[in-house]
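Participant: Got some structures for you, see below.
Only the coordinates and a few stated rules stand behind these numbers; no lab work does. Since we're looking at a predicted model, the values are computed, not measured. Cβ atoms are built from the backbone, for glycine too; each structure is taken alone.
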Structure P
Amino acid sequence: ITAVSSKVSGNWVLKVKVSKAKHLVCDEIFGFFTGSHFRVGFFPAPIGGTKTFTFPIAALTESQVWDVETLGIRVFTFQDNPLVTVRNILETALLFAPDRTRGVQSSFAERNADFMRNYIGATLKPRKDPGGLLLNSSDIRSGDFIGVLRLDGLDPMLAWGMGSHTGHTAIAIWEHGELYVAESTVNSSYWPTNGIQRTPYQKWIEQARAAGYSTVHAPLKEEYRSTFDESGANAFFHKYEGLEYGYHAMLTGWIDTLHNNYPCKPPYDAPQDQKQCLTWEFIEVAVPIVTRYIPKLEKPFLLAWNQHVTGSSFSNLSATELYRQARAKGMELAEIPAVAEPDGILYPSVFNNGTTAPSIAMVCDVFVCSMWKAGGVFKAIDNDFSCIEQTNVDVYDLNVLEAPSVRKEACVSADPENPLCQLRLCWIWSEAVEFKARALGSRIPTRRCCSF
């Protein structure tokens with residue numbers, strides 16, 4: 001396979017020549033990408049020859065032209081033939097069907113449970129929900145962790161990306177004699193409220209039941225329960241109540257290195273040169289193309305990238321403009337998403353009442369961690385801990401949590417093997433012993449856990 005690019009009559013022209021097929025019956029699919037265009041080439045064997053792909057220049061911005069002239073046309077190969085590729089896309093799309101419905105049908109739940117088993121190594125088994133409250137309000141204290149998994153495509157995909165067994169997290173908080181579940185989430189077909197919010201515990205369980213959640217309760221260690229600053233945590237909550245979900249910094253906690261934080265397909269023990277993983281090189285071209293057609297997707301990428309390259313999330317530079325500026329500063333482009341952030345970075349934000357103002361960005365686990373911070377959980381290290389750099393698994397593996405020494409009889413009866421109590425059972429983490437015993441409470445919070 002050879003490829004040659006040149007400028008012809010105001011266009012870039014790529015000529016790709018193939019010959020000497022290794023097998024009589026095989027084919028190759030290539031994707032040819034720039035920061036502004038993509039083309040797909042299908043090359044069936046045993047026929048050789050040359051195919052030509054044209055990339056127009058006329059409508060491009062200065063930075064898009066720079067992208068092609070400096071970074072070139074990037075080439076990716078599809079791992080499977082067209083039929084298998086289409087089938088894989090359809091199978092993936094079916095995982096997300098429950099994202100549009102109030103509950104989760106069993107057939108789609110089973111698809112997602114298979115995904116969790118094959119891609120994350122978490123075995124989930126269906127379990128009949130006994131209904132009611134497995135834990136009374138009196139059994140739950142402010143600061144206790146609540147992990148959530150909804151088998152709707154989105155949560156399993158987030159779990160895979162984070163290396164987590166949950167797709168969402170929340171926190172218990174008492175105020176004026178009432179127990180609430182506080183969280184950062186979005187309103188949807190199955191959840192009524194947007195942004196930073198709290199819901200009375202019993203009402204939250206009812207909503208979780210209708211939504212098809214599986215939920216688990218992990219208490220703070222007694223030393224943190226007994227000293228938790230409830231007033232400080234509630235003050236923090238009320239300051240940010242109604243703030244939109246923190247899409248702006250959603251991937252900040254995921255990507256900390258140039259190459260080793262991107263999710264891979266199993267088998268995970270494959271030799272390095274045979275692993276199939278998401279890479280920065282693909283994100284580099286996918287983000288500017290996808291956001292051109294779906295501008296809403298700029299928020300999870302470009303605001304943080306602007307912060308990381310220019311020092312301000314308000315710079316409003318496009319992806320290719322950021323690539324150009326990063327190169328001018330001597331940055332590797334793969335560094336852009338990996339720049340560590342301290343807590344307190346301001347992003348363009350919207351509150352539920354319509355107010356637009358600079359504010360911090362909190363996805364679910366960052367909000368839980370920030371509530372802990374406001375509640376004094378990290379005071380032993382002078383709050384020198386960056387919540388924005390955490391993910392679901394980073395939060396629940398902090399050794400501020402521990403399984404109870406004695407579980408309530410209702411929890412044992414509903415789920416005999418789980419060291420924690422699942423507040424609402426639809427599917428249970430039958431290998432959550434790994435989730436609880438190996439990860440839960442296994443990491444000591446340290447000062448400057450991230451470098452800035």
Structure Q
Amino acid sequence: SWRPAQKITARLSCALHFTRNMHSKPSGSGVENMLFYTITEGKEQVPISYFTALKKNGLHPSDPRLKDCMEKLREAVKESVGEVMMDKDLFHRCVGGNIVLLIQAFRKKFIIPEFDLFVQKINEIYEKVQKQSDGKVADYIPQLAKFSPELWGVSLCTVDGQRHSVGHTKQPFCLQSCVKPLQYAIAVHESETEKVHRYVGMEPSGLKFNVLSLDDEDKPHNPMVNAGAILISSLIKPHSNKAEKFDYVMEFVKKMAGQEYVGFSNATFQSEKETGDRNFAIGYYMKEKKCFPLGADMIDALDFYFQLCSIEVTCESGSIMAATLANGGICPITGERVLSTEAVRNTLSLMHSCGMYDFSGQMAFHVGLPAKSGVSGAILLVIPNVMGVMCWSPPLDRVGNSVRGIHFCQELVSVFNFHNYDNLRHFVKKQDPRRQDGDDRVSCSYFQIKTTFITYPLSSLS
């Protein structure tokens with residue numbers, strides 16, 4: 001690695017070269033020229049492969065924000081006989097409206113500045129966790145029992161749209177209970193918090209997720225248990241027919257996933273209905289206790305709930321959904337506001353306290369982050385203001401959480417200071433990927449200067 005003096009000299013040289021060329025060639029704006037010479041390190045033209053640096057910084061080729069840029073680059077490749085060389089003219093044609101995004105990428109202004117180093121650590125954790133062989137694939141829903149216990153994938157997406165995937169991340173799987181925070185967020189988004197919680201509580205139940213139990217007010221304990229999720233199903237678009245309600249939620253989920261893969265498994269839906277005696281019992285119990293809103297049909301609510309559990313995603317699309325929650329309801333790769341900030345805040349609060357079945361307390365204690373698991377082996381993990389993660393591995397522990405998924409979350413917060421109560425300023429035992437190389441040294445120098453400034457005046461008084 002270069003010494004600081006060498007780095008400064010190189011940057012000054014590049015800046016001088018850029019200034020000279022700015023005066024000799026008026027092509028493009030000053031900002032575009034600056035970015036061009038930053039990428040090419042002062043050269044007049046470079047192979048188009050230099051744009052692979054975008055991937056190094058976490059930008060995915062399929063990122064919709066780069067669509068125009070990538071299409072123009074592909075056109076340039078088609079028109080060329082040999083290797084395509086990027087000069088200023090081609091660069092200006094391709095950049096278009098992506099100038100701000102590209103400046104952020106190449107100047108390492110994203111939330112994770114050293115993304116390539118961060119990815120190395122993620123891959124190391126993935127490999128370590130892959131050796132875990134405990135757990136059993138859920139078999140009470142026949143379609144889930146067909147998945148291999150060897151499947152293991154992790155995808156992440158930051159609030160700036162930096163993405164990384166490792167393992168079986170393109171294999172579709174059903175959300176199952178991971179849909180519960182999403183349907184709750186949609187219900188709060190379209191109604192109000194007070195209206196939703198008129199019918200469902202917000203306390204951890206301390207019981208299994210599918211037990212026949214209500215709180216002291218004869219309401220489901222929270223939206224993250226089956227009773228709560230079934231009731232929430234009756235609150236979404238209550239005056240629409242079944243098809244309209246399903247399309248409405250599917251469109252919401254697709255927006256959260258940045259229009260990446262979201263599907264539906266009809267086979268799983270049929271399996272859910274055929275083996276859902278416990279859920280039918282919960283439904284009838286709530287009907288007897290008059291839990292449902294006036295005019296709601298319990299069977300329709302159950303049917304809708306089974307449909308939502310059968311929505312399919314991949315680790316890649318699921319991580320974008322998690323990142324939308326991490327980003328306050330705005331999808332990082334489209335920039336579209338999908339959910340209100342109130343809906344996101346409420347959802348993350350309930351995920352933190354109730355999202356991991358009977359392991360919720362331990363998850364809050366050891367990991368300290370909002371998460372939701374499903375019996376398909378998925379874990380939706382949210383690191384607020386940083387990133388979303390989707391882990392998937394079918395073997396489950398005794399309470400229904402993915403064994404590898406839990407292990408990954410624990411390893412993640414043991415390396416990085418992502419736990420809600422890690423002290424960001426003074427907790428030196430963990431890494432903070434949100435800082436650039438020099439940030440720690442700057443903080444240290446500032447502390448020393450501040451200490452000196454305070455010490456000397458006080459000593460002069462004695």
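Participant: I have 14.9, 48 for Rg and Dmax of the Cα atoms in Å, for residues 166-309 alone, calculated from one of the structures P, Q. Which structure is it?
Facilitator: Q
Participant: Next question. For which of P, Q does helix-only ellipticity at 222 nm (-39500 (n - 2.57) for each DSSP H run of 4 or more, over all residues; to 500), calculated from the coordinates, equal -15000?
Facilitator: That value comes from structure Q.
Participant: Also: Given that P(r) over Cα pairs in 10 Å bins from 0, in percent, for residues 294-381 alone, derived from a single structure, equals 15, 40, 30, 14, 1, which label among P, Q identifies that structure?
Facilitator: The structure behind it is P.
Participant: Thinking only about mean count of other Cβ atoms within 10 Å over residues 398-405, which of P, Q has the largest value?
Facilitator: That would be structure Q.
Participant: Which structure, out of P, Q, was log10 I(q)/I(0) by the Debye sum over Cα atoms at q = 0.18, 0.25, 0.26, 0.27 Å⁻¹, for residues 134-213 alone derived from, given a value of -0.77, -1.32, -1.38, -1.43?
Facilitator: Going through each structure in turn, the value belongs to P.
Participant: With Rg/Rh (Cα atoms, Kirkwood Rh) derived from the coordinates and found to be 1.01, which of P, Q does the value describe?
Facilitator: P
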